[in-house]
Structure I
Amino acid sequence: MNIAKVFDMARKESPAIVFIDEIEGLIPKREELSSSADIKKEEINEFLLQLNNAGADRILVVGATNRPQMIDSAILRSGRMDKRIFVPTPDFEAREDMFRLSLKGRPHSQTINFQTLAKRTENYVGSDLDLIVTEAARYAVTHDHPEIDEATLLHAIEKVTPSLTLSEIEMYNSFANMERW
């Protein structure tokens, strides 16, 4: 990736947003790189240099990660990535709504108790909930059910385990204090 070209393009189109998903892949901890990773270290330095001038150039840089412990600490200093927002696993109401959204457009029973589903999926992330609905849909099709019902969803919940372990959730929660407002 030519980092300077990305920022040059953003400057030409400013105000602009540069979004980097899985930012830990672009800016990993330098101390954990091998001595032969000079090119990667140059990329990190180039990104930090470009980031220093981004605000003055009316460029908003947004990074997302689910592995904050792997990001180089230099990017977290003031004046670089100034605002950090921790997004926890969905709460009870969000899980209810996510089930409703995932079922939208699919034939499903109108008597599904979304509170029951939400209670059974504490610590599940959004992609887990979507997978539950997808698995329930597959089950309904393969068993000639005309629609997805609550029993089918509960069966899918038993088959789909949360993506995150409790220790991973605790680790993520430890990064919550990094929020800056």
Structure II
Amino acid sequence: MSAPPLTDLASPPRTFWQRRVRDPIVAQLTQGITPEKIALTLAVGSAFALFPILGTTTLLCFLVAIGLRLNQPIVQLINQALWPLHLPVIFACVRLGEAIFGAPHVRLGVRHMHDLLWSDPTLFFRQFGLTMLYAVVAWAVVAPFYITAVYYISLPITRRVAFLKNRAEAAEIPDTPPPTP
């Protein structure tokens, strides 16, 4: 039995983010997707993943990715990766929306809202309909700036990854001398 290559012993174990986020994006770079398109996918996908209405982001991300011809796996991966930030972003959008409209703060008890939604949806939408509208308006105001910032932050990163990937692939191809006649 042969010993494993030294490079396997020297490399640290791969993290969750490397396996589940970085590797799929790098794999997409090898399938002809440009770094610019990946940066746009990350920016738009993450913005719609943080849309402030629970239960809508998967469908919104799907539709936006189709409409803009973005990479569906990356958009949905980003959508799922950002779910821990979704509730705090919703609350921030509600408060920003209230500030934009000069509305009083609404008490946002998650348990109360959940119970009201399932017991009396009509009353829920009467009590929280404007609050949801405020959150959506705040998101719509912030989203273009967010998308622009994420795009320009991720663009050099995706270009660098593509460069490193191309360089690694070029190093793997051995130089063969031309055949002699």
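Assign the value 3.8, calculated as distance in nm of label points 7 Å out along Cα→Cβ at positions 24 and 112, to the correct structure from I, II. The structure behind it is II.
One of I, II was used to compute FRET efficiency 1/(1 + (r/R0)^6) of positions 56 and 128 (r between Cβ atoms, R0 = 41 Å, to 0.05), and the result was 1.00. Which label is that? Structure II accounts for this read-out. Assign the value 8, 27, 26, 18, 11, 6, 3, 1, 0, calculated as P(r) over Cα pairs in 10 Å bins from 0, in percent, to the correct structure from I, II. Source structure for this number: II.
Across the set I, II, relative contact order in percent (Cα under 8 Å, 6 or more apart) reaches its highest value in structure II.
If helix-only ellipticity at 222 nm (-39500 (n - 2.57) for each DSSP H run of 4 or more, over all residues; to 500) comes out at -24000 when worked out from the coordinates, which of I, II was used? Matching structure: II. Between structures I, II, the greatest calculated value of FRET efficiency 1/(1 + (r/R0)^6) of positions 64 and 104 (r between Cβ atoms, R0 = 35 Å, to 0.05) is seen in I.
Read-outs: derived from the displayed coordinates by stated rules, not from any lab. Source: prediction; values computed, not measured. Cβ atoms are built from the backbone, for glycine too; each structure is taken alone.
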